[in-house]
Structure P
Amino acid sequence: MHKQLQAEESFAPVDDVLRLYPLPSVTRPLRGLYLDHALHRLGSATRPFVYTNFILSADGRIYHRDPHSGRREVPPTLANARDWRLYQELAAQADVVLTTARHLRAVAAGRHIGLLGVDEAQHVDLAAWRAAHGLPRHPAVAVISRELDIPADALRAHYPGPLVVVTARAADARRAGALQAAGIRVLRAGRKNVEGAALRRALGEAGFRRIYSIAGARVLHTLLAGDSVDRLYLTQAQVLIGGERFGTLTTGPTLHPARGFRLHALYLDRGTPAGADQLFVCLARDAHAPAAD
């Protein structure tokens, strides 16, 4: 049961978060927070439900570039186990997880944590949750790639679930054929580049109803440009990082018109990261009911 916040209560228990919206404010456990949003019930064949998730600093950084390698990295002052738990709860509700070839190569090289964590000991409950809701142990993974320079064995070595590659119609037919010959489904979504609306449509036609994007700022821009983001989950760590080589939520041309979202849910997580707090923010463009208590 969730405990309604009394006026004299100043702080939530350390393992809980404080829901600030929708009202009334209540404290509730972190575990299960995003499962209660019941995303697994949303989406249809004609309009799959698309959602994404980012962690960012109070000054808007989602990554910085290593000054030596030039690689993008989540600042260590942002990354934390509580955010990672919610990341996994979002993944657990997906039919397909959308990522990029660059991300996959980073996982293969050991520079990035694995795609999904249902096989991790601390998230074993999520595998049970999927089974209880009639979902396969692992969601499918859809990899966006224009060049199709992805060895099939690299795909299979780093993910045990179903694999799909999404590319443009102009992509190399021989490389697409090689992936298909290896048993990997190849979808076309856009003429020269993958396009947001075409991507949603192609994945819907392939049977996916809930699409969770864990790709970066450029893919978010692609999805927004195609009016193909229904919900945006943000973990905002209340730290200021600064720096000159950094990334923000979107990368791409100015969106005309700007894409507007409404607040769907807001939670306060005290004491994380160390010496600060963080907010769990859910923004929606859909007309679904407020988040569950």
Structure Q
Amino acid sequence: AVVNNLEDAHELIDTAISTALKASKPVNISISCNLPAIPHPIFGSDPVRFTLSPKLSNKMGLEAAVEAAAEFLNKDKTIIVQPDRVSITNGIFVPVGHPLKTVEPKQPLRVDVLLQYIQNMLSSETTIFAEAGDSWFNYQKLKLPTGCGYEFQMQHGSIGWSVGATLGYAQAVPEKREIACISDGSFQVTAQDVPAMLRCGQKSITFLINNGGYTIEVETHDRPYHVIKNWNYTGLVEAIHTKGKCWTAKVCCEEELIKAIERATGAMKDCLCFIEVIVHKDDTSKELLEWGCRVAATNGRPPYPQ
């Protein structure tokens, strides 16, 4: 249901909820962001109670289905599907082979490689924070274990939000460890929240993606002002932490990343960990490239005549 005005909002919402209950399936209700705060008389009365008639079952059809299923399962050539294998009676299943990954020593680190290692860090005791930008698209590809948190903000596209969000989340949920992925341009906007993390004794892990600019803006309209003045990010954090429990590292290749993650999750697991990851400025996701082209085309349209 798409609600664009208040005149039929009550009917659309009730119909969607009723359909969900009757069909036992999820529904999507999209409401324009300016509507919820506007009062309207149709919402003044008490909500209508939903009543569902009992579902009817065809006993003969059910019994026939059970017999057919049992007959299939009792065949000599039963196929048994397990999470990690398929067993076929009187047959052999050969798993598809994959070539071993080979990485040249000191090869420049790529974002997709970083994602693989972040994936292995996730558990029920972690929460991932995806900064506004290319992280929107990259970290949607992560497979979250049961209980693993995921936070991102897209409606307003506020760059730098994840630094403060990580601070607040870590203070509210101290039993989890936050893994924040923040780009350099975003970090420069809200870096002042790091001292508060140190003062509160937090132990989150921050991956600072240093690619030298506002990547998401570059892909929508590439201009010189999107190239930022680079900072010594690890040096900055070292300078402000003074006597706080903090550990920093700067990585440029996969070997250095492995060592940094091992240390952040091992000896420094009770510290605030800040890992600066150096990547190429054009190392972006294909989804961002497509999205950037669409936004650029929209922003480049001539204005409508008034």
Structure R
Amino acid sequence: MYNFNNLTIVIVTFLTDKKTLLNCLNSIDNKVKVIIVENSSKFKDRHFFINKFSNLQIFCTGKNLGYGGGNNYGLQKVKTDYGMILNPDTTLDKSFFRNINPLLNNKSFSLIGCELIDNSTYMTGGFFNEKKNETFRREFLTNERKNLTKVDWIVGCSILLNLRKIKKKKIFDENFFLYFEEFDFCQLLKKENHQVYICKSLKIHHLGFKSSTLKVNDFKGEAEKLRNWHWMWSQFYYYKKNYGFISAFLKLIGKLFKSLSKTFIYQIIFDQRNKNKYLYRSLGLMSSMFGFKSSYRGKFFN
């Protein structure tokens, strides 16, 4: 028997597919408090989910605050000592809560990241120093490491937070709308000497992209534009904020020329999808370089 009275999971949704969210919630122990933050003005299936899950609360933000803003909103509702950020397009392994229980008695950590069952080559944590990160990558791929490994950063699809260590609930920079928020937050924690780990025994399944897109063909193109625009905007903003403008410019100027040239090539061969991909990457990167806000929302994602 495990006691999870001191843990609350925050799940940020945006018109998320009902089945996807249901699978996520079914994988969570019913003794764990769950807060859903719907990043719009209405949660379509509120009564269904509230009636099915007694441990669930649902809040609507009124507008799309983005990944960071939505999680900040949810964390401010958390009253327990431990919080967990979880994407709705994930499911937790059956052993997850058995393995998380001992960690809830560990007072030294600030963040703990999980591992993906579906993709053993995808690094869910690492180091900001490139040489150190490459060494760790080899250890990661060969699985030659302890259950708890201290790192500089972890990915944002599943994050366990010790809120006794992290006093402020507004943890993410809301200038980001999508991507790189967790890396930026981990930069701050590193400067403040917080302890960040990844845990081999905390395993999740991650479908990918289901939490920020709709399964409606009419909006698939808009979702791709949104992702590509913010992928490049957020990269430049992240590097500028943490390493300076010149460093960010030198790191990403090559990607700008690459995206612009590919936009031109795909325009010539009438490949509209790939043309839009690199066009919106170019637009997002240039917008960030010129200091504009991450304002692009597309025709639907408002």
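From which structure (P, Q, R) was relative contact order in percent (Cα under 8 Å, 6 or more apart) calculated, if the value obtained is 20? Traced to structure R. Each of the structures P, Q, R was assessed by mean count of other Cβ atoms within 10 Å over residues 230-237; the largest value belongs to R.
Match the computed value -6000 of helix-only ellipticity at 222 nm (-39500 (n - 2.57) for each DSSP H run of 4 or more, over all residues; to 500) to one of the structures P, Q, R, and report its label.
Answer by label: P.
Only the coordinates and a few stated rules stand behind these numbers; no lab work does. Every value quoted in this text rests on a predicted model; they were computed, and no experiment measured them. Cβ atoms are built from the backbone, for glycine too; each structure is taken alone.
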